[in-house]
Structure 1
């Protein structure tokens with residue numbers, strides 16, 4: 001079983017990469033679990049938010065017992081599996097056991113679907129890579145990176161349309177700092193084995209090449225027949241309507257939002273305060289481990305057709 005995590009700053013294109021890969025017959029995926037985020041907590045502190053502090057550890061947490069919300073999350077995930085498979089994985093009470101049981105759940109779900117690779121996409125898991133690697137040394141990570149100004153504009157646009165404070169609140173300065181933090185973490189993994197980078201601009205402009213690179217990294221055959229659109233459930237659109245354009249796995253140029261959302265003064269501020277997307281992109285191009293990808297042939301026609 002091949003285990004893969006898609007990570008990145010929110011609104012960077014992680015959903016479209018997940019949906020695109022889910023069209024492959026060997027890939028199993030599911031909606032965001034936020035499992036490691038809930039298991040280890042300290043999300044705002046890990047992002048480096050102003051005045052954020054580490055969550056206090058209660059006595060039962062210090063003894064290694066799992067938080068109630070994590071057990072509830074695990075039970076909900078277990079409910080998505082066929083009953084015979086779910087019965088094999090009772091809910092652990094110790095934190096040291098529940099992460100392994102979570103992996104077992106996804107393995108069982110993928111096998112039940114006849115797939116040999118599962119894909120978990122939670123953008124915030126970018127902040128928990130050390131913990132995931134400690135549990136799964138062979139895990140693979142697909143880092144999705146989008147230009148900072150586009151991320152900030154998308155976040156502001158979605159917030160204005162849906163007013164979701166929990167997911168997108170905080171303002172431009174808050175998210176600019178988070179994007180810089182994400183870029184710094186991405187940079188720490190450039191050139192490392194089991195880490196692959198997808199830059200949003202490249203995916204839109206040359207989908208065939210990026211698709212071949214993804215397949216080579218994940219060991220997926222290029223000649224497999226893809227679904228015309230993602231058939232797997234990867235989001236609850238009633239609660240996450242902003243994902244509607246991405247869940248089918250159709251890669252299209254996104255509508256530019258920077259000029260319509262931000263005025264000249266904010267754009268100048270962003271240019272001065274966001275770390276360089278292009279510099280990170282160059283570093284990845286120089287340090288990315290080459291993959292022994294087959295020659296591009298008919299298998300890339302489907303992603304190419306998507307872009308049209």
Structure 2
């Protein structure tokens with residue numbers, strides 16, 4: 001498939017993960033939560049490994065800081081302001097205590113923001129292991145790190161503990177990219193269906209999982225389910241992209257960070273409008289899409305203003 005198609009299907013893949021996340025936060029029942037919790041966050045770490053490039057370390061830090069930690073701070077402050085306005089008995093001190101330390105436990109309203117720091121440190125750790133560990137032993141080392149964390153149950157700030165568990169998932173995406181078979185539409189559809197059926201059955205053989213809380217039941221089965229289910233939606237995304245133009249899903253995928261950061265504060269407001277889970281989900285998606293556009297415009301003007309003052313400062317020098 002052409003390069004542009006690859007980028008489009010990755011946007012669709014990310015959109016599917018975001019939609020599952022939002023549905024999980026709205027509440028579509030215990031069985032649905034059991035199913036998506038097995039893979040809907042690991043799939044983002046898988047695709048991060050799939051897209052991994054060996055940047056210079058300073059360049060990597062700069063890219064991930066701008067792409068993950070800056071939004072973490074911006075959206076964290078925005079959520080704090082909105083919570084002060086809309087959430088009863090909101091304690092700002094408790095919020096920032098969690099926000100600047102153990103952010104994957106009891107972070108009021110904006111609980112999904114843990115993902116940004118977790119992804120940041122997962123990328124940094126993966127780069128370091130990839131750089132300094134022989135490629136033939138890399139998978140063993142990363143699996144060993146995850147197993148040690150599983151038994152030691154260390155609490156590490158900024159969701160680094162969750163990041164450690166996601167390193168084998170990132171490695172699986174990294175490997176898959178290098179050995180990915182070239183498939184036509186028919187093979188893509190068949191592989192997607194195969195991985196979906198197998199993973200769906202296996203997921204319910206394991207207990208409920210939660211990457212944020214580091215709950216995995218059987219760790220080996222969790223990794224197997226996460227990778228198989230991720231591959232199911234990976235191939236589904238490829239197939240959909242090959243037969244349809246899904247601009248709406250592509251938009252959600254391109255702006256997945258906005259949806260992740262804004263969804264829980266929006267959901268807090270939407271239930272007051274009445275209706276069940278489906279209506280709540282639809283209304284939330286609409287509101288978040290509008291807010292996402294506003295956020296993008298703010299980012300655009302922020303960049304223009306920054307570049308203007310940067311240019312003025314250079315002229316003065």
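We did not get these values from a lab; they are worked out from the coordinates using the rules stated. Note that the structure is a prediction, hence the values are computed from the model and not measured. Cβ atoms are built from the backbone, for glycine too; each structure is taken alone.
Comparing volume of the Cα convex hull per residue in Å³ across structures 1, 2, which is largest? The partial results should precede the final answer.
Details: 1: 133; 2: 163.
Answer by largest value of volume of the Cα convex hull per residue in Å³: 2.
4.7 is what came out when distance in nm of label points 7 Å out along Cα→Cβ at positions 158 and 190 was calculated for one structure; which of 1, 2 is it?
Derived from 2, not from the others.
Looking just at distance in nm of label points 7 Å out along Cα→Cβ at positions 110 and 238, which of the labels 1, 2 belongs to the structure with the highest value? All intermediate terms of the calculation are to be shown ahead of the outcome.
On the way: 1: 3.0; 2: 3.7.
Largest one: structure 2.
Tell me which structure, out of 1, 2, gives 0.8 once distance in nm of label points 7 Å out along Cα→Cβ at positions 38 and 206 is calculated.
Here the read-out was taken from 2.
Consider the structures 1, 2: one of them gives 18.9 for mean count of other Cβ atoms within 10 Å over residues 46-53 as calculated from the coordinates. Say which.
Label of the originating structure: 2.
Out of 1, 2, which structure matches -24500 when helix-only ellipticity at 222 nm (-39500 (n - 2.57) for each DSSP H run of 4 or more, over all residues; to 500) is calculated?
Numbers: 1: -14000; 2: -24500.
Computed on structure 2.
If we compute distance in nm of label points 7 Å out along Cα→Cβ at positions 134 and 286 for structures 1, 2, which one ends up with the highest value?
By distance in nm of label points 7 Å out along Cα→Cβ at positions 134 and 286, the leading structure of 1, 2 is 2.
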